[in-house]
Structure I
Amino acid sequence: MSEDNLADNAVRRPSQNEVVVQGIQDMITSREIKPGDRLPVEPLLAERFNVSRSSLREGVRALVAMGILETRQGSGTTVTTLDPHLLLKPLVFWASIQGDKSSLDLHAVRQALEVESAATAASRRTPEDIEQLKRLLKTAEPAIRAKDHEAAMAVDLEFHLTVARISRNPILIALLEALSRPTLRMRIWQSIYRGGRLDTTHHEHLAVLNAIAAGDPISAHAAMHTHLAQVAVNLED
C-alpha cells in the first residue's frame, strides 16, 4: 500500500451528517444560536455546511436523539434547554449496560462525586433539607425491620440523590442521577446476600446526615467516604 493510501486511511473524512452535527454544535457553543432558538431554514443550513438536504436531516435527527435539538409540529426545530439531565441520558444507558467487570470502576467514579456532594451539602443545607433527610431515613426503618430489601434500597437511593440535590450543583446532580440509578439492582443484591448490611447502611447514612446537619463539610466528606468504601469492599468480594 502506498504512503498516500496509508495517509488517506489514517485520516478519515467526516461524513456529511457528521459535518452537520459538528456545525450545529459549533453554532450553539459560539452562542450564534441559544436555547429556545429555532434553527435557520434548511436551504440556508445545507448551503452553509455544503451538504445535501437529506444529510442535513440525518444530522438534525442525530442531534434530536442527543437531546440537543427538539422538533415540534408547527414550531420547527429548536435548541433544547441543554439541561444536563437531558444531555446525560446516553450516560444512563451506558452505565446500565456495564457488567460486573466495570462495576468497581463505575462505583469509584460515583464515590468520588458523592463525597464531594456530601461536603458541599454540608455547606449549603437548609433546615428544610435536614428535615427531608430525617424523614427519608425514618421511612427506611420499617423496611429494615421487615427485611424488605427492595423498599430499603429505594430509600437508600433517594437518600443519596437528595444529598446530591442539596449541593445545588446541577451538573453534579445530573451525573450522580445518571450513575446511581443503574447500580440500584446491584445494591439490592448486596443487601439480600450480606446479612446485617441493611442495619449497617442505615447507621452510615445517619452519620452522613449528622455531619451535614452540623454544617461540617470535612466530617460529611469523611462519613460518605466511609460508607461508600464499605460498598466497594462488598463489590470486591
Structure II
Amino acid sequence: MTAVTAELIGTFLLILLGCGVNANVVLEGTKGNNSGWIVITTGWAFAVYVGVVVAGPYSGAHINPAVSVGLAAAGEFPWADVPAYLAAQLLGAMGGAFVVWFMHKDHFDRTADSSLKLAVFSTEPAIMNKPVNLVCELVGTFVLVFTVLYFTDASLSEPQTVIGLGSLGALPVALLVWGIGLSLGGTTGYAINPARDLGPRIIYSLVPTGDRKKGHWGYSWVPIVGPLLGGVAAAGLYLLLS
C-alpha cells in the first residue's frame, strides 16, 4: 500500500465511522437515536483510532489536511507531498460519507429536520458567529497539531530501544481527539479537519436526503480556514520553542 492510498483508506474509515456515529445519534429510528454528545465524541475518537491504525504504518496517518500542512510548516513533512495527501484525504472523506448516506437512507427519509440531516455530514455552530466560530476551530486544531508534533515513540535509553506498541500506538491521537471534542467541541462541532467537513458536505449536496438545508455553504469556509490556520499556528509555536 502506498502512502497516498493509505491516506485515502484511513480517511475513508475515519469518516465512515465518524459520520456513522452522527447518523446513529441524530437520525430518526436508529438504535442510537438521541444517545447524546458523549456517544458522538467517543465514536469520533474510535474513528480516529481505526483510521490511524490502518494508515499509520504507510503514511504516518495524517488523515487531515491541517495535520499535513502543519507538519510541513514545522519542517516535519515534505511540502511536495502535501497536494497528493490532501487530494487523497478529500476523496476518502467523500467516499466514507457516501457509504454512511447509503446505509442510512431509510432513516434520512424518516427524519424531517434538515439541520439533523446536515449534522450527519458536516459541522454547524451552536451559535452562528463566524469570527468566533473561526477562532474555535483554530484553537481546537492548534491543540491537535501542537500535541501531535510532540508525540514520540516510547523508548528506553542507554542504549535507546524503541518499545513497539503495535496498534496501541494509535491510542494517544484517539484520546487527544476525544479530549478536544469533550472540552472544546461544543461550540462548532469541532471539525478540526477540512477534509472531514468539506468531503461530506459535498456528498450532502449531491445525494437525495429528502430536502436540503439552505445556505449551508455560507458557513463552509470556517471549518476549512480555521483548522488550516490552527495547524500553521501550532507549527509556528513548535518551531519557536524548538
Review point. Any idea which of I, II comes out highest on Rg/Rh (Cα atoms, Kirkwood Rh)?
Key: I
Review point. Given that distance in nm of label points 7 Å out along Cα→Cβ at positions 125 and 213, derived from a single structure, equals 0.8, which label among I, II identifies that structure?
Key: I
Exercise for review: Work out the source of 2.8 here, i.e. which of I, II gives that when distance in nm of label points 7 Å out along Cα→Cβ at positions 61 and 85 is computed.
Suggested key: I
Point to revise | Structure responsible for 20, with relative contact order in percent (Cα under 8 Å, 6 or more apart) calculated and labels I, II on offer | key: I
Point to revise | Value 5.1, calculated as distance in nm of label points 7 Å out along Cα→Cβ at positions 45 and 229, assigned to which of I, II | key: I
Point to revise | Source structure (of I, II) for helix-only ellipticity at 222 nm (-39500 (n - 2.57) for each DSSP H run of 4 or more, over all residues; to 500), computed value -21500 | key: II
Practice item. Check the numbers for FRET efficiency 1/(1 + (r/R0)^6) of positions 69 and 133 (r between Cβ atoms, R0 = 41 Å, to 0.05) across I, II and tell me which is largest. Key: II
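Read-outs throughout are calculated quantities, based only on the coordinates presented, and are distinct from any laboratory measurement. Note that this is a predicted model, so its numbers are computed, not measured. Cβ atoms are built from the backbone, for glycine too; each structure is taken alone.
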